[in-house]
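Down below are the structures I want you to see.
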Structure 1
Amino acid sequence: MEEYMLPCITKQIFHFPCPGCGVQRAFLMLIQADFKEAFLMYPAIYPLVLFALLIFINYLKPFKEYSKTVSYVASISVFSVLISYGIKIFH
């Protein structure tokens, strides 16, 4: 599976990781049930997966509190991406 992963253009051009670096590998680790390593690779993977699941569930069966719930989970996702990126850059 890893040979089909897309390279990070930002990292190739600027030699600097982008906020999304590691998300593909973390998602692959989730699929392989390596939950701890997925978190260590990209801590924002869990809020992002939850966000995607909410969108998918609403697509199948719309629910009343969708916009409020998705806004809350989206905020958590953005915050966790920024925090994990900050940790990656300054660590």
Structure 2
Amino acid sequence: MEVAIFDTYVKRREGGYMHFDIIVSADTNYESVLTFGNDYLKSKSLNMQSVSSRDCRFCHMQEVIPVWEKNILQQGYHIYELEGCSK
């Protein structure tokens, strides 16, 4: 499976940024990518923040790795946390 990786930065209300990748199957539309990003923020109890088109940009395509594929098949996406994602 080929996946698209979207580089995402969301400003935290308390300061700093969350940096994470949203990884989806190559045929996923952009609106769904933003929805997945917002679902992720909700899972982190950050309901007041949102992912917009200025926060999330296509980065590249690559072959999926097994751990990502499992999450993509179950929920439509995988989040790869990079910086500032812990509470």
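Throughout, read-outs are computed from the coordinates displayed, never taken from laboratory work. These numbers were taken from a predicted model, which means no experiment stands behind them. Cβ atoms are built from the backbone, for glycine too; each structure is taken alone.
General remarks:
- Distance in nm of label points 7 Å out along Cα→Cβ at positions 41 and 73 - structure with the largest value, from 1, 2: 2
- Structure from which 14.4 was derived, Kirkwood radius over Cα pairs in Å, options 1, 2: 1
- Taking distance in nm of label points 7 Å out along Cα→Cβ at positions 17 and 49 as the measure, the highest value among 1, 2 is held by 1.
- Test item: helix-only ellipticity at 222 nm (-39500 (n - 2.57) for each DSSP H run of 4 or more, over all residues; to 500) calculated as -22000, pick one of 1, 2: 1
- For relative contact order in percent (Cα under 8 Å, 6 or more apart), the highest value in the series 1, 2 is held by structure 2.
- The greatest value of FRET efficiency 1/(1 + (r/R0)^6) of positions 25 and 65 (r between Cβ atoms, R0 = 30 Å, to 0.05) among structures 1, 2 is that of 2.
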